[in-house]
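Next come the structures, one after another.
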Structure I
Amino acid sequence: MRPTAAPYPLARFRRLRRTPALRALVQETTLSAGDLIWPIFVRDGADLAEPVPSMPGVERRSVDRCAAAAREAADLGIPVIALFPYTDPALKTPDCAEAWNPDNLVNRATRAIKDAVPEVAVMLDVALDPYNADGHDGLVREGVVLNDETLDALERQTLAQAAAGADILGPSDMMDGRIRRMRDSLEREGHKDTAIMAYSAKYASAFYGPFRDAVGASGALKGDKKTYQMNPANTDEALRLVERDLAEGADMVMVKPGMPYLDICRRVKDAFGAPTFAYQVSGEYAMIQAAAQNGWLDGEGAMMESLGAFKRAGCDGILTYFAPQAARLLAEA
């Protein structure tokens, strides 16, 4: 039954907005540093931090700098760092073999972080696009992204990342059947405690451009990803994908992008009650940063409002490039 309010003036909603104390008392949604996952880009070299031009304030960091960022995350109360590699183009091949190299960038960075700051969890991306000469998330033959053949490659990548010490694996490839393949291989090889956060509802979005710049995939990509990422017009499909991934062994699910798909976040959380996350992707971040730098909006205000929107929509956490900045503001508050 829909609740009803007393008529004015018996009900004056402004009574509970009058002071900060009263507003805090009845606030329905809260955001904390513990809700944040900080995505970081890794590059080769030592003691390097290279700006990403299309993402103001974001850098590609060498492995040692990633370990330092993990210490910063721990000090700020951010529980998880997600690593993404900027791979040398010479290592990008049609078979994507660098993806399961035990000494590739993200595996080396994972070991460095776990050695330096073991209390910070590391999340790694399971997909082939940073290692693929074609820029796609799966193996390509005659212009077609292959599903079943890609599962073999993803399984090898999964086991290499688990062996490196990753706490969470985030399959972002959108191949059918990959969660069951990953879960079975993790159980078989003794990695039973490695968690999977499935990119279950990942849309073929226009908001990924700056990320592809950051990992060096923009120039490599041939065609688009519409044959395996979701149609932005669909919602019921997202629920079917989430249901399948949970049945195949995913521990958590994700909606990507974030703010344009808050309706999907709410539907997923209401339908399944599973741990639900959203990725505030590079395009969302870049828009807020660009507008703030031009003086068109209050950058900090827009940042915090956007992060609160994810919690209001039912998300348990958010992957966001704003994580350290937001955590500092929350600590000050």
Structure II
Amino acid sequence: MKRIVRSVVVLLVLLAAAIAGGSLYMLSYSLTPDATMQAKNASSYEYMYGEYPFLRPWGDSLERAGALRDTVIAGSGGERLHALYAAAPRPTDRTAVIVHGYTDNAVRMLMIGYLYNHDLGYNILLPDLSYHGQSEGRAIQMGWKDRLDVLRWMDVANEIFGGRTRMVVHGISMGAATTMMVAGEAQKPYVKCFVEDCGYTSVRDQFAKELKEQFGLPAFPLLDVAGWMCGLKYGWTFREASSLEQVRKSRLPMLFIHGDADDYVPTSMVYPLYEAKPGEKELWVVPGASHANSYRDNREEYTRRVGEFVGKYIGDEAE
């Protein structure tokens, strides 16, 4: 009997060690993918001008005029946070804060910057989220703690562009989840609406999907232990990082965009998000669009739909 008990204890210890080790690996794999981020940072402009050739003349004109500028703030932990910003071609109080996705950076959102600045005539500010681009930080925050930084960036944008702006926040992928998480917080009077493009319902839902697809593993217990470890190490958990719960609290208008061929953040996620959102809202499920490619593949319609939606709440003319 003692031998059986000893064997059971050993097996339990080994199982616990395996779960702990797997959870630590998952945390590192998901939140500190340094090689991927370094490669993206090194090639951001090259990638963007290759993927969106029409950006180069606009980008060159901004560079010649010194119009695309850098600004920094201190994060809640004292880390340096960076953003790019540019004024509209003509003076206006209309302003867009544009939020990038997982392992990307501000430069890799310049196509949406172009939409607002070049096509719609808005001031723009594009932050590098914590641990991304030129911003410091300990790890990717998946939008949850980032929401507090973006709220600060919104204040910064309002101040830079005159102090009486009319503002939209527009995010893609993790940036869309961040945007929805921001939307659930109390808003300043200058904030008028939000645009989220292919954001996930929650960090736990997205990680559970990736865990199953990439490793063939169920969410329990690995994801639960990893979430607990994330709480100890970084101060937030996978369960609390919920776009869905934040959207329930949002009272400002929101446009939901999602490609119907998105298999990274599944298209099915947009429907409970849309249903949960009270008040004014619109949904555009984009035929044939894969993850984060709705603008690339439908540039004219994307620009028209975003312009029309945002125009309802911000207005078409500068005040």
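Of note:
- With mean count of other Cβ atoms within 10 Å over residues 189-196 computed over the structures I, II, the top value is the one for II, the highest of the group.
- For 0.70 (FRET efficiency 1/(1 + (r/R0)^6) of positions 205 and 309 (r between Cβ atoms, R0 = 30 Å, to 0.05), calculated) the corresponding structure among I, II: II
- Origin of the value -14000, where helix-only ellipticity at 222 nm (-39500 (n - 2.57) for each DSSP H run of 4 or more, over all residues; to 500) was derived from one of I, II: II
FYI, it's all coordinate maths here, none of it is from the lab. What you see is a predicted model, and the numbers here were worked out from it, not measured in a lab. Cβ atoms are built from the backbone, for glycine too; each structure is taken alone.
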